[in-house]
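Structures follow.
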Structure 1
Amino acid sequence: MPELRDGQRVTLGEWLACPEDDRFMELIDGVLYVSPSPASWHQSLSYRILRVLDAWVERHQLGMLWYDLDMILQVEPAIVYRPDVVYLAQEHAERCREGRIYGPADLSVEILSPSDRPAVILRKHQDYARFGVPWYWEISGGPSGDWRIVEYKLEASKLYEVVQERAGDAWFEPGVFPGLIFRLDKLAAGQFKAAVKGKAKRLV
């Protein structure tokens, strides 16, 4: 199969048949969006967030976590996103099939990069709400280091409401993981012990 190109119209079947490569690709209404591979700071932050969340989720047997995993929200026209970190609760484990999530995850985390297309970020926000992702985090600040995390919760209106916004060394306790408390700036720096408090300290 020829290499897929940015802006090309692609069916879900063609997407699934495409060999994996190093490019970051998503589908919006059957149109392919190819983005630059995440920078080193972006990858490091994804890993560190995943490490803390995974320790908490595994300890409490809540579900499963991944990074850069396809989340298929619509078959035709195809909508496929690849959140930086994605969480699927145990009661929705059947949505993960053949190495992909079919339907909404329970939490999607997007780490914003300077190269991101604003229209795509806005569309993700809208689609995550429309298809029922109950929790959504947007993280900004790299590579400047002025870290900020915004937590959104899906309301009955199918719109997101900002639950909380934390910056720098402010403590953040996610609504989706009550009891887990961390600071984004320390986590981004890899200072795991300083990044968490309470019960989470025993897990890192």
Structure 2
Amino acid sequence: MFDPSLPINRFPNACPCCGYATLDARGEYDICTVCWWEDDGQDNDDANVVRGGPNSNLSLTRARINFLSTGIFQPSRTDLRDKQQLVDSLVQQRFFTFDESTSTIAEPALDWSTTIRELDDDQSQSLYRIGDHVRVVVNYRNKTPRTGTINTVTWHHKLGIWHYHLVDDAGRNVSKRYEAPDLVATSQTSGNNAVNGSRR
């Protein structure tokens, strides 16, 4: 069903990373000539997910923050700097902001925002901890609704994010691996750990 409010429909040529109208169409793997993000269709609904592939294992949210602070989706790609298109003649259709005081990136026109903490890409501290009770977000990657307790927290060195394994409420290990965008903390006591649900 066509939803005119979705960013991909409202701004069919805007790069989802920098907001400039540089794409022939959304989701067609075009590369933005301003920020060099390859558009695989990712947008606000799953911007915190690291999809891997050509976007250097960055989430769209992290790429947006990088663009706002350094002018390119991946600061280490210095080889692309001299190939970047100047924005003087381009229309910026989407606008992203970053509030340093709250570490929040937002797209106010579409009422979207998230915090750096929610990206869960800080190796020194995971968003969730062992013993936290969570609910799995049902989406295109997770078809089965479930709740459970985190029993394993692992740093994925290549992707640069944390992965979680759960024990469901019946005490069975869940074989699927989850990322922070897949989970929402719930208010429940798990063992000796009280979880307040304030993290997500």
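Given a value of 11.6 for mean count of other Cβ atoms within 10 Å over residues 86-93, calculated from one of 1, 2, which structure does it belong to?
Numbers: 1: 17.5; 2: 11.6.
Label of the source structure: 2.
Of the structures labelled 1, 2, one was used to calculate mean projected area of the Cα convex hull in nm², giving 12.7. Name it.
Details: 1: 11.1; 2: 12.7.
Comparing all candidates, it corresponds to 2.
Can you tell which of 1, 2 yields -7000 when helix-only ellipticity at 222 nm (-39500 (n - 2.57) for each DSSP H run of 4 or more, over all residues; to 500) is derived from it?
Values: 1: -7000; 2: -2000.
This figure was derived from 1.
Comparing 1, 2, where is distance in nm of label points 7 Å out along Cα→Cβ at positions 110 and 126 highest? Before the final figure, lay out each step's value.
Numbers: 1: 1.2; 2: 3.0.
Going through 1, 2 one by one, distance in nm of label points 7 Å out along Cα→Cβ at positions 110 and 126 peaks for structure 2.
Computed from the coordinates by the stated procedures, all read-outs in this text should not be read as laboratory data. Because the structure is a prediction, the values reported are computed rather than measured. Cβ atoms are built from the backbone, for glycine too; each structure is taken alone.
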